[in-house]
Every structure is written in C-alpha cells, then in structure tokens.
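Taken together, the values in this text are just the output of simple stated rules run on the coordinates, not laboratory data. Just so you know, these numbers come straight off a predicted model, no measurement behind them. Cβ atoms are built from the backbone, for glycine too; each structure is taken alone.
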Structure 1
C-alpha cells in the first residue's frame, strides 16, 4: 500500500532541504531531515563512542522545534543546532553513515516521523530503503560545481571561511563514497522521478514538484 509520503533523495547540496521545507509547508505535511539525524548521531557518537548509547540518547535526550529560521535541535535543553551544521560534523556524519549499525539504529527512528498527516522525507536512501512504499519519490541532483557554489554561499552566510576548490573536491569525494558504498548506496529508486536542478532555481524546482504533488495527492 502506498503511503502519503514524498521522498526527496539526492547528493549533498542538491537543494533537497529547501525543496523539502517548502513542500512540507505547502502540503501541511510533517518533515524528516535524515541528514540532520545523521549529524546528530555523529555529534553524539563523538561524545559517547558507543552506538547503543547514541540510539538511546536520540530517543531520550533529543527534541526538535521550528521557527522562521528552520529546525532547531535540542539536547535536553541545550540548542546544539549550530554545532551540527559545521563541515567537520558533516564529514563525520558521512563517514559514520556508511556503517551498518548506524543505519540500523536510525531506521525505526526515521520511520517514526511518519503519521497520517503525511511526510516529506529528505535524504539519500528515503525512497530505496526507509520508505519504499512512498507515493511520490524524487531524486534531486545537480553538478558538483553548482552544488559547491550553493554550499559556498551558505557557509559564507554563516560567517565560515571556505575555499571553492576544496568544496568541489569534498563534494566529489563524498559523492563517490555515497554512490559506491555497499550499504544503502545513493541511487534513484526505480520508480523515482529524477530532477536535475543544475540550471533551475528553487522556485522552478518547487513549481515543477507541486505539479507532481497535485497529480499524486490532489494538492
């Protein structure tokens, strides 16, 4: 049975997050940022060093809130959002996400985000592994150069020093690891719709995707 879920998979900086947030708001669906969950996992593992403890900490100590600036992550009462958005945490998350125990520990946690209200799930294996029964699956991609430019502007806006050639090399390296790993490789689901956003604005991608949702969800 198909569920009221839209999966948006794709490589780093392809625009998945912005598209997911806008779609979730438009449809009044819940949202799952799985990349953020992997960063949380990496951050907590750097503290604990124990996978079972990390799973327990996520279930018992982590909560989410949202405002105009997006999703905030709280560990107990401490806001750890900014610590999760650093490139260091992103690289650690990319490495630890290749481990079977990490993916197994997060599988049920990710699936618990679904409710009858509907869900937009953003990640790399949402349509292939986590929600294979999703009603609409999108695979969003863009060239490494375009994605590096997007990440460059994003990090600059946060006041972080960045180097464009290093960003391109990092993105290409991360792509290779994600696409060739044995467990949950970054590939489009067989029934997904592939969108190349290299020459498209967010508004153009959103407009195209809204037409798809109108067909699938009558919204």
Structure 2
C-alpha cells in the first residue's frame, strides 16, 4: 500500500529487497538477489533484468537450506506493440483489491503504463484472482496498461503440496490472467514468472519508475528517467 501511495505523489519506491523475510531467510544471500539489490541501492537504475536459473517458494526455518527449482525462463504473450515503455504500478494482487475497495491510491490515468501483478502466501484461488481482475477491468483500469508483468506465484506455504498441485495452481493462475487480458486489455503484452514478489531470488522493481519491454528481443529493462 505504501508503494501505491508514494507513486500517487510522484515518488519511486522499490518493490522488493525487504529484510524480513526476504533478505534474512537463507543462510547466505542468493547471488542473483544481491546483484539487483546492489543496483537498487548504489546505481542509477536496475537496468536489464535477466531470468534467474533457479527459484524457490519453500518454507523453512531461518538460516537453513531451502529446496530450489529450475525456472525454465519467462512466458511471453506479446500484444499489439513490439516495444512497450511506460511507468509501472501495482504489486500484490490482494493489496490491489484493498486499494480498489477503499478507492485509495489507484491511478485515474496511466495510459501506456506497465501493470505489476503477483500473489502472496495466502495462495488465492484462480476464482479469487479472476474476481479481482474483473473489478480492475470493469473499473477501466486494465485497459490503460500496454503491458502486464506477472511475478512468479508462491505455490505453497505452510501446508505441503505435491509438485503436480503446485504446477496446476500456477497454470490456472496464468490462464485466468490471460483471460482477463483478452477481455479487458487485448492489445497488452503479458509476461509471466518474473523474479519479483513473494518468491526468491528477486529483483527490487521500481514502482512508479519506467520499464521498457521489447517483445521481439525478449528484453525487460528498467530505465533511468534522467536519460
């Protein structure tokens, strides 16, 4: 919610890089997370975002080893525009629902922007995701975005799930988001399984900053607005 408020008053904030649990959970900081956190803290911009080789949503005691899975890259669903460049807004889908309900810090005009979406450890069902996105769509919000970047979802929390259940959960969520895109923003590019949100490793995404998405070359870059 803080990110949306700061964005509403023209300030850029990084979505990610939180100390608890993100940076303190593992016995050592993943090199991928460290690289992009360093850029966020000490460089003008995050720059080009690359896919991580492995990821995890494993839940384990602090300082212990977690189970990591291969990422298999990102999933691209290009829209009508080869290159999208715009300011980004969004974050956790459940928080977006709160903002919609309170009519608070939701942009009235963001034509050509980039929407960030990801879900939390609450593991909302595909039906819940569909309902929230329907509210965004009927409000006219989804139609204002030229691209939707979707963070890789958590597929388990405290209760164990089989690999098949985890794959099915993520697949159903992707399909639900694509259906919402097709209905409310058919020209928008959608990219799934990006490294931000509630999974690790992650990139601190500059909410309110500018992101460039090149669908032909499959590149996503955070732009220094001073250029």
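Kindly point out which one of 1, 2 the value 0.95 was derived from, the read-out being FRET efficiency 1/(1 + (r/R0)^6) of positions 50 and 154 (r between Cβ atoms, R0 = 35 Å, to 0.05).
2
Output the label of whichever structure in 1, 2 has the greatest value of distance in nm of label points 7 Å out along Cα→Cβ at positions 82 and 202.
Details: 1: 2.1; 2: 3.5.
Comparing 1, 2 by distance in nm of label points 7 Å out along Cα→Cβ at positions 82 and 202, the maximum is at 2.
Work out which structure the value -16000 belongs to, where helix-only ellipticity at 222 nm (-39500 (n - 2.57) for each DSSP H run of 4 or more, over all residues; to 500) was derived from one of 1, 2. List each step's numbers first, then the result.
Values: 1: -16000; 2: -9000.
This figure was derived from 1.
Could you figure out which one of 1, 2 the value 23, 16, 14 for semi-axes √(5λ) of the Cα gyration tensor in Å, for residues 2-97 alone was computed from? Intermediate values should be presented prior to the final figure.
Numbers: 1: 23, 16, 14; 2: 26, 19, 15.
The read-out was computed on structure 1.
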